[in-house]
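The data blocks that follow each hold one structure.
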Structure P
Amino acid sequence: MILALAVFDISHSLEDKILAIVNDNVVLESELKDKLSSINLRDMNRFESTKIKRDIMDQLIEDTLLVQAANRLGIYISDIDLQNQIRAIAKSKNLTVLQLKEAVEAQNIDYLDYIKNLRTKIQIQELFRTQFTSRAYVSEEEIQSYLKNNKSLKNIDNKISIREYLIEDEKDELDISKVNILANNIKLNGYEDTKKRYPNLRINITDLNDTLFRNLPDIYQNNLKILNPNNYSELFKTGKGYVFLEVTSGSMFSKEYKVSHILMKTNPMENLKSLKEKFYSIKKEAIENNNFHEYAQRHSLDKASALKGGSLGWIEKQLVVPEFRNVMINTKIGEISEPFKTQFGWHILYLEDKRIKNISNDIHKKQAVSILRERKVSVAKREWLAKLKDQAYIEIIE
C-alpha cells in the first residue's frame, strides 16, 4: 500500500508540466492552475484570458526570484512565526484556527497549499521590510515640503468640545499676575471653588460643543496644541481680555509623560537583593539632593538615555512595554518609583511632568511619512527586481 502510494505521487509529479525554469527552480503548471482556480475565465474573451495567464505567470516567476533572494540573505520563516501569523489571521476574522482551516477548505483550497503560500508571502514581506522599508529614509525637509504642497491627506475627524473662560479686559486694566492666580485656581480647584474665594469674580464661560478644530480662531488652535494634565490650555490674551480653554471632549489628544529612568541588571557579582539595595540608595540620595539625572549618567545601562541624564523625553504610554507603562502612569509628578522589572532588566523611573498633546499634526505627519516612504520603496523595489530578473536565468517552456 505504501509502495503504491509512493508510485502514485511520483507519477503525479511526472505529469505536472514545467512551464518555466528560474535559476535552479521551476514553475509548474499546477501552480498556475491553483492561481487561476479563483478566476472565472469563461466570461473573458481570448485576449483577456491570455493576458491574465501571462500576468499570473510573471508573478509566479517573480515570487520564485524573491524567495531565492530571501534564502540567499538568510531570511526564513520559522514554524512558530507561521503559526503566530495563522492565529492572527484567524483572530482578525473572529475564527479559531480550526474554523479558519474549514473556511479555507470550503473554498476548494488545499489547506497545506494555503500554509505553503502563506509562508512564501510572509517571507517575501520580510525580505521587502529588511531590504527596503526599514532603509527608506524620509527627511524632515521632505515631510514639510509634502505637507505644504499636498492637500490630499486624509481628513481627520477632529471635532472638539471646549469650554472658554474669558476674563474681560478690553481696556488692559487688569494686573496679569492676579489674572494668572485666578486662572490657576480655576484649573486646580474648579470654577465653583474659585467663585467662593473671589466673590467679585467676573468671568464669562462659554461652551463650544462638537466644533471642528479647523473652524476655531488661529489663536485658539495654537493654544490647544499642548494642555496641562487636567485638559486646560495656557492663559492667553485676546482683544476681549484674557482667555484659557478647557477641552471637555475630543479624540485628537493624547497624554504624554516626561520621564527619566535608570536601567540596571543582575550579574555574577551582584544578585537581585544587592541590586535592589543599590536602587533604594540611589532613590534616597536622588530625592535628598535632587540629582536623579547625575545617578542615571553614572549607573544606567541604557547608554542612549544615560547620556541625557536618563531622559526619555516626552513619550506616549503605548511606546513602552506594559511593565514600564503601568509604573509610569501610576507615578505622581516629581516622584521616583520603586524598582521594577521589564524584559530589559530592572528600572527605577522619575516622572518629571505630564501633559496632553494635540496629535492631529502628528497624524498628518505620519501620513506624509508613510506616503513618501512607500514611494521610495516602490521605486527601489522596481529597480532591484528588474536587476534581479536581468541577472537570473529564466526560460519559458512553451
Structure Q
Amino acid sequence: MQKLSGGLLAALALFTASGPLGIDMYLPGMPELATSLSTTHSFAQMTITGFMLGMALGNLLFGAISDGTGRKPVIIVASAVALVASVACALADSIAFLICARFFQGLAGGCAIVVARAVVPDIAHGKQAARGLSALMAISGFMPAIAPVLGGLIIPAFTWRGVFWTIAAVNLAQLVVALWLVPETLPSHKRTSGTLRQMFPRMGRCLQRPAFTGYMVAAGLGFGTLFSYIAASPLVLQLQLGLSPTTFSLVFGSIALLIPLSNTLNMRLLKRHQPRALLTVALGVDLTVGAILLAFSILGPSTAMIPFIAILSAMAGFIMANASALAIEEVRDIGTGAGTGVMGFFQFIIGGLVPPLVALGPNPAAAMALGVLTCAGLALTGARISSRFHRS
C-alpha cells in the first residue's frame, strides 16, 4: 500500500509551483518585455491573460480526464508540454507568438496542479489527507512571495527571457520527477469512464442554485480585486512610482506574504465568527481601499499607496477561503468536484480578463483602482444575494 511520504509531497509541491512561477516571476520584467517586443503595455499584459486562460482550461478538464486514464500519464504529458512551451516563450520574437506559447504553458501548468492535488486523496484519507493538502497549499501560498524576488535577481542579468529559461529548467525537473519519482496512485479498477460527460451536467446543476452562483461570483471577483493589483503592479510600482526591478520584487514579495498570514488569521477567527460575516467585512474593506486608491491616482500616485495595496493581500485569505467554503456547502449533494471545478474555471477566467483592462489608459494607478472597485462591488453584491438563498 502506498504512503504519503515527505518525498512524494515534495515532488507534488514542485508541480503546484507552476502557477506562481508562471505569473509572479516575470512580473518585474513586464516593462522591459513590452519594449523588447515593440508592443504596448496592454498587449504585454495579454501574456498573463493567455497563461490564465490556459490555467482555467487545464484546471477544468484534466482532473476529470486523469480519473479515467490514471494520474501518472497526465502529469508526464503536462510536464513535457510545459517544457516545450517555456522554451518557446524564451525564444519568442513577437508578442502574438509569446501569448500563444503562454496559453499552452498555462494549460500544462493547470493540468499539473489539479492532477498533483488529486494524488493526495488517492492514497491518504481523513487527517492525513488534510495535512497533505495543507502542505501543498502552504507551498502555493508562499511561492508568490518567493517568485518575484527570484525574477528580480534574474532579469537584470539575463532579461525577461532568462525567467522563461529558468521556468524551463523547473519544467525539466518536473518531467524527471514525473517519470521516475511519482508513482501511479489511481489503480485501473478505481478509474472511471465518461467522467467528462457527467461533469458538465453536474456543473450546470450547480449554477442553477443562486446561493452557489453568488458565492462563486464573490470568490472569483474577490480574486479579481487582488489580481487587479497583481497585474497592474509592474506599471504602477515601476513606471509610475519609479521602483527598480529589484526593489519592486522585494515590495511585491513582502505584500504577498500577507496572503498565507491572512489565511491563518481567518482560521482562528472562524472559531468565533461566521464565514459569511468575515467574507462581507473583507469585501467591504476592499471596496473602501479601492476608493482610497482611486483618490491617490487622481491626486498623484505616490509610495503612500503601498500600505493600502497591502490591505488587498491581507483580505485575500478571508475572501477566497470563506466564499469557497460557503459555495461548496450549497452543492455537496451534487458533488464537490463539480463545484470546485466551475469555481476554479471562473476564477482563472477573471484572472485572464483583468490584466489587459488594468493596462488601458495613461494612468495605470487609476485603472488598477477602478478594477479593485468594480470587482469588490460586484463580489459584495454576489455575497449579499447568496445570503438570501443560503441553505441553513
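Here are some notes:
- Looking across P, Q, the calculation of helix-only ellipticity at 222 nm (-39500 (n - 2.57) for each DSSP H run of 4 or more, over all residues; to 500) that yields -28000 traces back to Q.
- Value 3.8, calculated as distance in nm of label points 7 Å out along Cα→Cβ at positions 47 and 191, assigned to which of P, Q: Q
- When relative contact order in percent (Cα under 8 Å, 6 or more apart) is calculated for each of P, Q, the greatest value falls to Q.
- With FRET efficiency 1/(1 + (r/R0)^6) of positions 255 and 383 (r between Cβ atoms, R0 = 30 Å, to 0.05) computed over the structures P, Q, the top value is the one for Q, the highest of the group.
- Given 1.9 for distance in nm of label points 7 Å out along Cα→Cβ at positions 143 and 311, calculated: source structure among P, Q: P
- Source structure of the calculated read-out (P(r) over Cα pairs in 10 Å bins from 0, in percent, 4, 13, 16, 20, 17, 13, 9, 5, 2, 0, 0) within P, Q: P.
- Label whose coordinates, when distance in nm of label points 7 Å out along Cα→Cβ at positions 55 and 295 is calculated, return 3.2 (choices P, Q): Q
Since every read-out is calculated from the coordinates, none of them should be taken as a lab result. Everything numeric in this text was worked out from a predicted model, so none of it was measured. Cβ atoms are built from the backbone, for glycine too; each structure is taken alone.
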